[in-house]
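Take a look at these structures.
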Structure P
Amino acid sequence: MNGKKRARVLTAMSGGVDSSVAALLLKQEGYDNIGVTLKLFSGEDSTEDFRGEKACCSLESVEVARSVANRLHMPFYVFNFAGDFRREVMDRFVETYKSGGTPNPCISCNRYVKLGKLFLRAAEIGCEYVATGHYARVEHDSGSGRRLLKKGIDEDKDQSYFLYNLSQDQLSHLLLPLGGLTKPQVRQLAEESGFINARRQESQDICFVPDGDYAGFIERYTGASPEPGDFVGTSGQMYGRHRGIIRYTIGQRKGLGLSFPQPMYVCGIDPLKNQVILGEDNELFSDRLIARDLNFIAVESIKEPLRVTAKIRYRHKEQPATAVQTGPDKLTLRFDQPQRAITRGQAVVMYDGDTVIGGGTIC
């Protein structure tokens, strides 16, 4: 951040400790820092649960973010992106489940709303940079001339997975002050600065489904009940009736409502036949996936087979694989060892050491 003092920065502040400390560090570096909290739910989308204390756009979260901004003598605003959030995140979430996939709404939110809209708004109000509290790093590679996205040094908190969709232009205008810190260090800085959220707990739930009942949310959101269908085996055998494909995801064992002499899992979902396919644990493993909606960061494209490590979900441990780009927007990834529960709709992100190569959506 050296050499960029007094540049204007639009800092996303959720009310959590991470974004608060990001704002603190930028202020200490001498940036002209503007804080902003995003309102992501409109009244008709919200329930009492959505306004709970841990919701990222709850009234309490806004007031906590405002108190931190006031303490840092920063201007503070609330931007209403509820319509964008409904269209780009909630609608996509529902449609992916209805089509038999399992979405990652946090990636959609970063791509289309939290960062996508913030970069546009920052340009409109004359801010050179956008800053967030993500645990990741941006570096410039003098050899290739590209901006690189790298993991945060706190392995347990690294969030580079959620940012693989960023463009070179966005990376050149993004500041990630927490990339070189650990979570305990961040909490200590918040305590030393007297922030009221220094020990605030974080929710691991999807912000608009705080109770974890995805199917219930989809029913309320659409006003329609899912159509029941058949449970079938991997060889076509009939097992019984399911309660709608939105209630199931790959690898699921509990909540099937069936009894078997051995553990059975969801191995596939066929939305055209309205079938949920069940099998034993060994039938969940595959060494290959196809991804689309690609975005590359470290390279322009993959011109020949490339050795990578890859994650098929956020908490998945990276595994060695070979990536082959088979079209402008199609990539095949073959793992050295079969992986469990590769799931359509999730993101696959590829790495070279601590550098994000790029990623795409598993299809």
Structure Q
Amino acid sequence: MGKIEPQPGIMNIALYQSGAAHVPGVDNVIKLSSNENPYGPSPKAVEAVRNAAAQMHRYPNTDHASLRAAIGEAHDMDPDRIICGVGSDEIIHFLCQAYAGPGDEVLHTEHGFSMYKISAMAAGATPVEVKERERVTDVDALLAGCTERTRLVFIANPNNPTGTMISEAEVARLADNIPPQAILVLDGAYAEYVEGFDAGKAVIDARSNVFMTRTFSKLYGLGGIRVGWGYGPREIIDVLNRIRGPFNLSTVALAAAEAAIRDTAYVEKCRADNARLRAWLAEALAELGVASDTSCANFILARFASKAEAEACDAHLQSEGLIVRRVAGYNLPEALRITVGDEISCRRLVAAVRAFKGGAA
């Protein structure tokens, strides 16, 4: 008799570790570990959720037409080339499920988002990690890593957890030189933080082998309600919709996301506040001897002299009620990823690092 076994590759997946939210024995913590909008969602999104709550007994529409129209309006995109999902994570999962399987390879960079590897393995494909150049996506290394088995190439631009990004010309060069059977996937979870950035739309519109994923979890402050989307060639959208669950997004989630993307004044304010405080935080940390690359997102990758110093600083921050993210799992053991919070949070964080550095000196 045989025994019940999961598909090959499933049990090799390490469980995803989310950013911590609590410190034992410490009250009044400030969570700077998950790159959340410190100002929360748009009040209009909150109101939309409140109004939609009365309709929770009704199934949501299956085509997400109203939300796709709002996204299309905001980004000058054809709504028929947009698909919505449970965070961009689900879109990443769809791509791997639809286009990769046993014997196929899925490329990602060494400091890339861990869901690329998880979703590839869940589909039975082989994840292939490619080196970055000084924490920046290396197009030449990605092209060298491609083979006849490559089906998907994932890059985040800006990247998480490094905060760095590459130019549109480099993205286009990558798209034009990957194998003909492969799709380049541009993860734009942090694209909204880059002023005037189209997240690769022009590259996608000129080609048939490029796709983008986006999210409402970061700038829009809807991480707890789980809405993401993808944009690309109609042929890819058609494939993904065939495996998408008919009611994957709730009535409440659809209402929140549509209200959030239409509140452009709130989005602009959050983007501007993040840019101002990101610059201040990076400079203040640099003055304390804590280096970081120029971040294009809503976090800073703070680099320390060693893994031991990074962990000691993290322990000190926790004792002060400040939760940041260790990123050893992203091959950056000597670094801490710090979300750009509101002004009070940023100042409290710098004061705590200053105290740590003073004590460590």
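Throughout, read-outs are computed from the coordinates displayed, never taken from laboratory work. Keep in mind the model is a prediction, meaning the values are calculated, not measured. Cβ atoms are built from the backbone, for glycine too; each structure is taken alone.
Which of P, Q yields -12000 for helix-only ellipticity at 222 nm (-39500 (n - 2.57) for each DSSP H run of 4 or more, over all residues; to 500), as computed?
Of the structures listed, the value fits Q.
Given a value of 67, 51, 35 for Cα extents along the principal axes in Å, calculated from one of P, Q, which structure does it belong to?
P
Okay, next question. Here distance in nm of label points 7 Å out along Cα→Cβ at positions 63 and 239 has been calculated and equals 2.3, so which of P, Q was it run on?
Q
Another question, then. For structures P, Q, calculate distance in nm of label points 7 Å out along Cα→Cβ at positions 39 and 295 and state which one comes out highest.
Between P, Q, the highest calculated value is found for P.
Work out the source of 24 here, i.e. which of P, Q gives that when relative contact order in percent (Cα under 8 Å, 6 or more apart) is computed.
Corresponding structure: Q.
Suppose distance in nm of label points 7 Å out along Cα→Cβ at positions 111 and 127 works out to 1.7; of P, Q, which structure was it derived from?
The structure behind it is Q.
Comparing P, Q, where is distance in nm of label points 7 Å out along Cα→Cβ at positions 119 and 151 highest?
Structure P comes out on top.
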